[in-house]
Structure I
Amino acid sequence: MQKIINEAVKQLISIIDSKKNSKKVAMQFVLEELDAARQGNDFVKDRIKSFYFNETDYIGAMGRSWEDVDGPTGPQQFLVLLIMQISKEIGVNNSAIVRIYIVEYIMYHYKFGRFYVDEEIRLAKKPLNLFDVIVDDESLLHPNFKHLLEGENKPVRDVISRWASGFEDRDNKFNYEFQTTFNSSFWEVYLFQCFKDLNLNVDFSKASPDFTVQASNNEIINIEAVTANHAHDSVPEWESDELKENDEFLNFASIRILNAINSKHKKYFNTYSKFDHVNGNPFIVAVAPFEQHMFFIQNNEAINRVLYGQGIDKENGFTEVKVPFAIKNEKVSLELGIFTNDKYKEISAVIFSTMGTLSKAITQSSLDRDIRSSRYHAQKGLIIEIKENDKHFETHLDGLQIHHNPFAMNKLSKDAFDRYEVTHYYYDIENKSIDNQQKCYTMISRNSWASTSKNNLARR
């Protein structure tokens, strides 16, 4: 059966590429197939959930077709005739499964849905040259940056350089900071590629906040990036091998995330609120945790404590529990749940991810690595996979969380970040509950490693 699938895919690609606007034809073909698959068997209906298309993308697609897609020489007619033929041999249900696999291969070839990678290299007036070392004193180079300079990591450097293409170095210090402090600059470069994937145009004429973007509906959104870093008296994530116990781990993560958000909330009053392009428009804090060893395993647990004062009791059936405080230095109580009242109404939303790490760049490269990932499924629960890098697929936006502040002065619409793999969180004020809108097969966590390497950086 695989030979039939391979030959069908080959023929379909030939047909599609013979058409004018072939990529548009390919996309319409896929959308029509997904529209039809909604009426398929249980396997097919579940499979299309893993393709990273919102239902609004494809419902009704069959009624929007044209001759290049549906005509006698189009891909749709070829596939329909093929499926009719093989269904006589293997049955309707099995032929439907073959059909959806053929569609998946077409998606892979044209890089649609969960296979999407924006490979465009943008030009900038003052482009970044992240890996041209400009620091004279090698001792000042950050360990994570030095790791990237190793010969085998050139494919990863190429991916990060692509992310950074089009980024304007407005203050002539970004390259230096990337090489010496790394994590905060890396997070900005990761975010910049997110905005490109979301077709959000960055206005580099605005010096601050970090990003002023314009959505397709002309909405202006201001985004300030920040990282939750180690405390002055704690061991940095790139040096430590010690993993804290769960409660201590999440408590520390919550403190550092809260501190990072607080710093930008204060800066809003002191600086950003004075700018015309900020006033009256959504203001977002984009925070990433790099505060301790294995920071990336916290998923959404610490951010849920910080924003909603809620956690999970893992020893009691994973029930939800209130976590109203974090304890700093074993004696100072810090109030959590900052989105459960109007004290932070100036912040429209928080962007958060534990997956904007070096491993994200690895998954977009040809580097030989093993990838362990966990995905969400409403019925199946946690889906855990271990695959070789060339067989693992995730988009750049996979793992991105948008937490909307219900008390925001300037609310953020969902439209600007409306992609299947982006998870939106809302807080129900009346019921005091979190509405987590994560969709099936989207990523919860991921890490990578080389079987012959013990370097902790490879596991991020």
Structure II
Amino acid sequence: MSINELRRSVRGPVHLPGEEGFDQAAAPWAVGVRQPVTAVVEAEDSADVAALVRYARSAGLTVTTQPWGHGASGDVEGVILLRTSRLDWIEVDAGSRTARVGAGVPWGRVLTETGKHRLTGLAGSSPAVSVPGFALGGGVSWFGRKYGWAADSIRSLEIVDADGNQVRVTPDSDGELFWALRGGGGDFAVVTSVELTLFEVPSLYGGRIVWPATRTAEVFEAFRRVSACAPRELSVWINRMQPPPPAPAIVTVDLTYLGAEDEARGLLADFDEIGGSLSDNRAIMEIADLGGIAAEPVDPSPMLARTELLTGLDDLAVEILKTVPLAPLVNLQVRHLGGALAEANPSGGAGGALAEPYMLYLLGLRLPNLAEAVQSRQAQIITDLDGYVSGRKPYTFLAPGESATMAFPHETLVRLREVKKDRDPGNVFRANFPVAG
């Protein structure tokens, strides 16, 4: 690689190994994931992205794209790391209920802007995750039970293709690439912006209820009852949490409801009957505050997570989930899925139907003295749940060491690989989790 040629090719900063600031520029948001890249480029704009891609193609190099690196896999040895955080513009058209969002924009900023018009995008739990990164991988939203994958709300994409051309992709201009980009990850192009459908939210109710861990059994039973008959407007997640000592263990329920407070209260009455809550901040809320419900860290964090999809919650599954030892994990979370996520969408993207009704998320810390024990505990819990774990994982929840083969049915993976072969035969692009393995 000609360093001088690379720096002449782009206007944004270029960071190289051994230079001051390189380690910080190459580090992902996921602290502890090593990224042995050959250079880091901070693109100034989409034209800069195109220039970098043309350079990489001519030099026989590969580009991997990250705004910040929430989903970093570490599989980036020898590649150029493209940072898109400077592509940070938002355009909201309330009349057409659409938003155009640059590749470096986090969900929190989008919700702040759309919320002014009582509109929302299909955001997930974290306000710090980039919109394109979340949506390209499918995106399990708070409102997915009502509206499906976040990826399916994409109306068009501005991309740089493997030849370095800036192209607008729509269902009419390139239906196969449009399908692949909506849920198949970033293996096919660099996405510089997305256009999203927004959804009206006349009223949004949500928040978190916290109980002492002694109430875990009661909360799990209520969670099962509530989720079994929940309308699509209601999303409920349960957490067994062990904060850092000396804080006590707790059990929480996080929720959103697209509707009025009195309707939500009726649907959630089983939780109110438990009593003994330590706190309860449920209320009619602003769309801009959606990212605060789960209270996830927004600063770089040494998170070590494992995710599985569950085929059901019968008596035995609930017994395991509410009693299995948690330490050294900090959270065992179960999210209710279903609804629109479980239905095949004829005009949808690569995510397809997500048949499993629940998602299990096991979180620990990626620290030198803890990582091995965390992974061991995660593996043991999954073993205990053998028979309830489907083996599929949402793409955006893949972890280092896992692969795209776990995220898609075989026929979908074959189709994605054909798109990759056709659109990027020289492997100019590498997603966090490449579809080619």
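Taking 0.95 as the value of FRET efficiency 1/(1 + (r/R0)^6) of positions 104 and 168 (r between Cβ atoms, R0 = 30 Å, to 0.05) derived from one of the structures shown (I, II), identify that structure. Clearly, the read-out refers to II. Quick one: FRET efficiency 1/(1 + (r/R0)^6) of positions 80 and 352 (r between Cβ atoms, R0 = 41 Å, to 0.05) came out at 0.40 when computed from one of I, II, so which one is it? Attributed to the structure labelled I. Looking at mean projected area of the Cα convex hull in nm² over structures I, II, structure I comes out largest. Which structure, out of I, II, was helix-only ellipticity at 222 nm (-39500 (n - 2.57) for each DSSP H run of 4 or more, over all residues; to 500) calculated from, if the result is -10500? For helix-only ellipticity at 222 nm (-39500 (n - 2.57) for each DSSP H run of 4 or more, over all residues; to 500), the value -10500 is produced by structure I.
Tell me which of I, II gives 0.10 when you compute FRET efficiency 1/(1 + (r/R0)^6) of positions 72 and 120 (r between Cβ atoms, R0 = 25 Å, to 0.05). Of the structures listed, the value fits I. Computing mean count of other Cβ atoms within 10 Å over residues 24-31 across structures I, II gives 18.9 for structure II.
Which structure, out of I, II, was mean projected area of the Cα convex hull in nm², for residues 184-279 alone derived from, given a value of 8.0? That value comes from structure I. Once FRET efficiency 1/(1 + (r/R0)^6) of positions 192 and 272 (r between Cβ atoms, R0 = 35 Å, to 0.05) is evaluated on every structure in I, II, the highest one turns out to be I.
For the set I, II, ranking by relative contact order in percent (Cα under 8 Å, 6 or more apart) places II highest. When distance in nm of label points 7 Å out along Cα→Cβ at positions 112 and 392 is computed for each of I, II, the one that comes out at 2.7 is I.
Coordinate-derived values only; no laboratory data. Bear in mind the structure is a predicted one, so any value in this text is a computation, not a measurement. Cβ atoms are built from the backbone, for glycine too; each structure is taken alone.
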